[in-house]
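Several structures are given next for inspection.
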Structure 1
Amino acid sequence: MPRVKRGTKRTQRRKKILKRASGYFLTKSKLHQAAKEAVERGLKFGYRGRREKKRQFRSLWIVRIGAACKLNGASYSQFISGLRKAGIELDRKVLADIAVNDPEGFAKLVEQAREAKAKEAKARKAA
């Protein structure tokens with residue numbers, strides 16, 4: 001079997017890692033082994049962070065919607081339940097944007113949710 005020295009491929013791979021590690025402290029930006037560990041660790045945190053960001057934004061939207069609901073005399077859970085019963089399918093991102101930028105429009109949504117809840121309760125009483 002012929003001997004393989006891996007000259008250029010090895011250099012390219014090491015250069016790629018050291019380029020990603022530029023800006024790291026001391027040996028983490030200079031030495032290949034330390035740089036490789038630091039880069040892998042950073043990539044792991046980045047991967048995890050991209051997933052955490054989705055959770056954090058959803059909780060932020062829920063807080064904003066809840067605060068706007070309180071201003072209109074409703075709780076978050078009553079509001080979301082009423083929207084479902086009214087057949088309004090807006091996601092939390094859009095609802096939070098409406099709550100921040102269009103308080104009058106959000107108040108109308110709260111009113112529609114209230115009416116749908118009341119109508120559903122009346123139907124349940126009648127049955």
Structure 2
Amino acid sequence: MQNRYKHRNRRKYNLKVHIVLVTKYRKSLLNNGIDDFVKRAVGYIAEQNNWNIIAMETDKDHIHILLEYDTTERICDIISILKKQTTHYLWIRYRSCLSKHYWKKQIFWSDGYFACSIGEVSSAAIEKYIAEQG
């Protein structure tokens with residue numbers, strides 16, 4: 001039980017988020033090596049920001065990321081960094097391919113995202129624990 005939590009500066013935490021990013025206009029671009037490049041880029045960005053990628057996989061038009069992060073981070077900031085930096089790296093590497101799909105601006109991801117915090121126990125277990133306090 002003790003190893004499940006990170007310890008840092010009087011904090012004990014275990015924060016994980018499931019993130020889904022979708023390509024702009026749901027274009028099926030995560031194939032032919034672009035998928036592997038995106039995964040490597042996300043891994044690199046995570047390493048630079050001290051995030052831990054627990055799991056990650058792509059489908060033709062989206063990526064799922066299970067990421068562990070610190071209490072000082074905000075999920076919206078994590079997603080913003082991931083989107084901006086992966087888009088930048090993709091346009092450096094795959095400009096000729098991407099410019100056929102996105103000819104007005106250098107974009108790759110849709111404006112929205114899915115994010116869901118996850119924990120080690122169910123919501124019902126936490127509700128029961130809180131109800132039993134006092």
Item checked: Structure from which 3.1 was derived, distance in nm of label points 7 Å out along Cα→Cβ at positions 61 and 117, options 1, 2 -> 2
Next item on the list: Compare distance in nm of label points 7 Å out along Cα→Cβ at positions 85 and 101 across structures 1, 2 and report the one with the greatest value.
Entry: 1
Item checked: Given 35 for relative contact order in percent (Cα under 8 Å, 6 or more apart), calculated: source structure among 1, 2 -> 2
Item checked: Structure from which 57, 17, 11 was derived, semi-axes √(5λ) of the Cα gyration tensor in Å, options 1, 2 -> 1
Checklist line | Winner on mean count of other Cβ atoms within 10 Å over residues 21-28 once structures 1, 2 are ranked, highest first | finding: 2
Next item on the list: Figure out for me which of the structures 1, 2 the number 26 belongs to, where percent of Cα pairs over 18 Å apart, for residues 37-92 alone was derived from the coordinates.
Entry: 2
Next item on the list: Taking 0.00 as the value of FRET efficiency 1/(1 + (r/R0)^6) of positions 5 and 69 (r between Cβ atoms, R0 = 30 Å, to 0.05) derived from one of the structures shown (1, 2), identify that structure.
Entry: 1
Notebook entry, point to check: From 1, 2, which structure was helix-only ellipticity at 222 nm (-39500 (n - 2.57) for each DSSP H run of 4 or more, over all residues; to 500) = -27000 calculated on?
Noted result: 1
Next item on the list: Out of 1, 2, choose the structure whose coordinates give distance in nm of label points 7 Å out along Cα→Cβ at positions 45 and 109 equal to 0.5 when calculated.
Entry: 2
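Only the coordinates and a few stated rules stand behind these numbers; no lab work does. Source: prediction; values computed, not measured. Cβ atoms are built from the backbone, for glycine too; each structure is taken alone.
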